[in-house]
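Down below are the structures I want you to see.
Computed from the coordinates by the stated procedures, all read-outs in this text should not be read as laboratory data. All values derive from a computational prediction rather than experimental measurement. Cβ atoms are built from the backbone, for glycine too; each structure is taken alone.
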Structure I
Amino acid sequence: MLKNKNIILGVCGSIAAYKSAFLVRLLVKAGANVKVILTSDGANFITPLTLATLSKNPVYTQYFEEETGVWSNHVELGLWADLLIIAPISANTLAKLATGICDNLLTAVYLSAKCPVYVAPAMDLDMWKHTTTQSNIDRLTSFGNTVIAPADGELASGLWGKGRMAEPEEIVSFLDNAIKKSSPLFGKKVLVTAGPTYEAIDPVRFIGNHSSGKMGFALADELARLGADVTLIAGPTTQKATQNLKRIDVVSAQQMYDACLSVFPETDITVMCAAVADYRPKQVATQKIKKQQSDLVLELEKTTDILASLGSAKKAHQILVGFALETNDEENYAKSKLEKKNLDLVVLNSLNDKGAGFRSDTNKITIFNKALERSVFEMKAKADVAKDICSAILKIAK
C-alpha cells in the first residue's frame, strides 16, 4: 500500500534517530517516495548525507539552505505529502505540535500538511510518563493525528520501561495497515480475470486470441491499491502484478471457468476482463497432427459462458462487471450483454479505435450501468483507464 506514496519523514533529536536510516530504507524498498526533514537537534545524531543517500532525495534541515541558496517551501512540502511520519519525535517536538509552536521547518510543514500525520515517540521513561507529555499526546490525537506507541525495553539512560521508539519494521507495517484500512475497498474481496485462453488442437497447436492481459492486470493492481483483497485469475500472459494479490494461472476456458466458480461465491466485486475463447476443438488430438492432407477440418464446440454463469448465480450484494470488445454495432451489443448476463456495468471498447484493444498500452472505453447510462472516456493509458473503471465501481459499491 506504500507504493508510489509521497512520504515526509521528520527526524528529531533522539538517540533513536539512528533507526530513521533503517526506516527510510524500508519505505523506499516498499516503493514510497521519501523526503526527510531533519531538525537541528536530530542532525547531532544522524547526518543529512546518510538520509539523503538512502532516500535518494536532498534532506531538508532549515527554511533556507545557505550552501545551495535554496529556500525550502514548507507549504509545497506539506501539499506534496500523502502522509507525514515523525520518527523519532522528541518530547520537545511533541509539545510544539500540541501547542502550535512553529519555530522550524518541520513544525511549519506539519501545520501546512493536509495529509494524515503519524508520530513515533522516543524518550526516557520518566519523560514519557510525565503528565505534560501525556497531555500533549492527548491533544495531538484529538487533532486527528496518530501515535505509534513506544515499546518497553532498555533505554539509553540505563532505565528499563516504555519509551523506545517502535522498530522501523513495525512502523512500516503500521503505516501499510493504516492506509489499507482507510482505503475505499478495504475488506472487499475482488475477483479479476485477465489475458487470453488457449484451446488445444493437439499437444503443439491451439486456438487463441491476441489478448496480452495488460488491461486486466492494470485493473487488478488498481483494485488492490484501493484496499481490496484481490484474486487474479490469469490466462497465458507475461504480465506481472505490481501490488500484493493472489494469482491463479490457467490456460483453457474450462480451467478459467472452474477457477472462477471456486472464488466467485465469496467475492463482493468481480471484473471479468479476460478474453475467453467462445469455441474450442470438439476433439483434441493426442499426438501432433501431421501435414498430410490438403485440408484440415476442425469441429468446434461452444465453451461455457463464464460471464453468464456468474451472472445467473450473482447475489444481491455482489457487483459483476463485464467487457465487450466489438467491431460493429458496438453499443447495442454492449447493452445487450449487460442485460442478458445480469451485469452491473459493462465496459465497451472497439477494435475500430486505433490504439485500443489487444496488446496496446492504451485503451478507449465507454461504460454502461444498469440504467443504460453511458460514460464515454478519451484514449488513455490502461493504468488510467483502470482508474476510470474503478471509479465507476466505487459509485455503486456498498
Structure II
Amino acid sequence: MVDRVIPLVEQRYGLLQAPLNAPHIAPSGQLLDQRARPLRDLRISVTDRCNFRCAYCMPKDVFDKDYPYLPHKALLTFEEITRLARIFTAHGVRKFRLTGGEPLLRKGLEQLIAQLSALRTPEGDALDITLTTNGSLLRRKAQLLKDAGLKRVTVSLDGLDDATFRSMNDVDFPVADVLDGIEAAREAGLQDIKVNMVVKRSTNVSQILPMARHFRGTGVTLRFIEYMDVGATNGWCMDEVLPSADVVNLINADMPLVQLDPTAPGETAKRWGYADAHGQHDPQLGEIGVISSVTQAFCGDCNRARLSTEGRMYLCLFADKGWDLRELLRGGGDDATISNALGHIWGQRNDRYSELRAHLPPEAAQGRKRVEMSYIGG
C-alpha cells in the first residue's frame, strides 16, 4: 500500500511533504531523529516584525517600509500555538522559547504565556517558558509577563556605549532604555535573566569588556554569540566572526575565569565562571557563556525545532524549507494526525549545517539560501 502524501507548502522558502498515513508513531516523550537527537526545545516565533533594524538580523535596506510582512490572518492564533505546544509536549518538548521578530510587539502576548503555562508534561510537571526580546518594551510588559507565568527572559544587547548601540539597532534607540527594561524584569521577579551580545568584529568588539564588567556580580548572565550566517540578507562573511575563544581569552586576561559544566544536555552555550582570589568559581560574581556555532559547531546534540510565525516547522536555524503545520491545523487534522506528522518529520531529520559549513567554500556558505532569523527566531 502506498502512503497518502499531503504536500505541506512553505510559501516563502520552499516545499516539503509529510506522509500522513505512515506507520503510527505513539508519542512516548523519546522522539529521536536520524542522529539519535531527542526533541526537547521548541522556539516559537510569534511575529515577523521588529522595531529594531540590526544589520545582522533585519537590515534596514531590506526590511524597509515596503517589506511585505505577514498579514494578521496568516499568523497562528494563540489557541493554535497552544494546541501544537500540547502535541509537541507529548513528544518530549520541555522548553518553549517565544521569539520573533520582537515578540513583545504581538498584542496580548501574556495571554499566550498563560495558556502555555497551564500545560503539563505527561508526568505532570510544569514546562520551562521563556522569552527572547530586545528589551525595548520590557519596562511596560515585565510584570504582566511574570504574572501570566513567564519564568525567564533573555535580552539582546550588543553594547553599552550608546553611540555603538544606536548604530547597531539602526533606529537610534538608547541603551539606557534597554538597561531599564532589564531592571524591570528583575523587579518583576523573573529569574535567570540572560543578556545576549552578538559580536561582530568591525562593530562592537570594544564593548566586550565593558559588558562583562557591567554585568559581573549582578546575577545576570552575559552570553557572547558568534556572528552567524543566518538568512541571506545580513552580508555575513567569515572575516567578521570573532571566535568565542578570543572572547574568553580577552575577558580572562582582565577578570580570571574558570570553565563550568553544562547545566543540561544540548546546551548551546559553554559556561565560564568568574574566579575568586583562589582560582575557584565565585557564584556571587556569576558567569558568562559563549555560543560558538561558527567555530565550534554543536549540531551533534541539537535538540531544537522552530515554529515560524505562520506555522511552519523548521528543523535547523539554517534551513531553507519548512513544514506547513498551519494547513493541518486549519484543514481539519485531528491531534493524532498532527502528532504522527510531527513524529515522522523529526524522525527523518539529519540537519547539521554548522558542522558542514567548515567544509564549504566561502561562496557556498555566503550564497546559500536560508530562512531569515526574523522569521523563525534565534
Structure III
Amino acid sequence: MISRILSDKLLYLLDSFPAVALLGPRQAGKTTLALEVAGDIDSMYLDLESEADKAKLTDAELFLEGHEDKLVILGEVQRLPNLFQPLRSLIDKGRRRGKKVGRFLLLGSASMDLLRQSGESLAGRIAYLELQPFNLLEVGSKRGDALWLRGGFPDSFLAPSEPKSMLWRRNFIRTYLERDIPQFGPRIPAETLQRFWTMLAHSQGGLFNASQLARGLGVTGKTVSTYLDLLVDLLLVRRLPPMHRNVGKRLVKSPKVYVRDSGLVHALLGIGDMDSLLGHPVVGLSWEGFAIENLLSVVPEETRAGFYRTSAGAEIDLVLELPGGKLWAVEFKRGLAPRLEKGFHHAREDMQPERSFVVYAGQDRYKLAADVEAISLEGLMHELRGLS
C-alpha cells in the first residue's frame, strides 16, 4: 500500500543528493518504504535503537568509509546527533572521488531536532521528504470511514478488529509518553503530557489558548507552549497558522491546533467505533482535521497552509497558498447537503481566492455558488495532486 508517487520521489532525491532525510512519526512506514526503495540497490540498514548497530558507529567515519559503494540507511537517526559531522566529512570526501549522490538515507521521527542537527552539518548536501500515515487515495474511498475512525498508521488501520486497532493506538501513545518523548528535552511527567494531549483532542481544531490550557494543567502558559512545540516537532500535532493578508481587518492571531492523526484523536477520547464517533461532540472537527491532513499530504511542495478568520466572523477553514502565490479557499462540511454561510462569503471577498471549494461527505461535484464548488475529499485530493 506504499505510494508509488512517494517511492518515485524518494528515488529521485537519492539520485540528486548525497543524503536524504525521510521524516515521519514512529510507525508511519519509513523503514518499510526505505527498504522497498533500496530493494534493487546495494544497501545496508543500521537501526540506531539497536545497541549492536550503534556500537558499529563508535568510530562512524572509519566504519562507513568501508561501505562507500552502498546506500547506508540509518534508522531513528535523531538518537545519534553527533553522527552528522562525520557524515559531512564522508560526503565531501566522496564528492572529491566522484561519489556525489545516493550515499545516505536518514530516517527520523523528530522533525525539528533532525532539521536543526542536519542543517548545521549537512547544508547543501541533504534533501528532506516527509512520510505521513496512509491517506485516502492510498486506501480508497470505500475504506474512508475506517481510515477516519482508525487513523492512517498502518498497524492501526490494518488491524483485524476495532478493539485491536484501539489497543495498538493506546500502546502507541503510551510508548511515546514513557519512552520516546523523554529523550527530546526536559523531563515531562507522562501523566501531565497525556492530559495535555487529551485536552488538545477535546478541542480539536480550536484556537490555541495557552492560558486556558495552563489553568487546566496547573502550569504556566509558557510551559504549555513548550509542550505544544514538542508535539508539533514530533509530527503528532499540527499548528495551523492564521493568514494575515488583509491589514484593514481585525484578524484572529492565534493558530488552530489539530492532533494530526484522527485515530489518535479517537484513542485519546476513548472513541472505539463509528457509532460512538458519530454521536460524539468532536465528530465535526475530527472529520475536518482528517480532511486537512489528507489534503496536505498531496499538495505541491512549497505550498503554505493556514486559515482566515476575523473578529467579525468572516472565516475560511483552510487557505492554501500554492506555488506562484495563487490562493485556494476550502470549507469543510461533513454532511451530505452543504450550505454556505455568510462568514465564508465575507472571507472570500477579503482574500480573493482563485478557486473556492466546500469539501463534504458526498461524491457528486456541483456548483454551490458562481465561484464555489462542492466536492468530495477524494476529488479535491486528485485536483491538488494533479498540480504537482
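Upon calculation of FRET efficiency 1/(1 + (r/R0)^6) of positions 101 and 333 (r between Cβ atoms, R0 = 41 Å, to 0.05) from the atomic coordinates, which of the structures I, II, III produces 0.95?
Clearly, the read-out refers to II.
Can you say which of I, II, III returns -12000 when helix-only ellipticity at 222 nm (-39500 (n - 2.57) for each DSSP H run of 4 or more, over all residues; to 500) is computed?
Going through each structure in turn, the value belongs to III.
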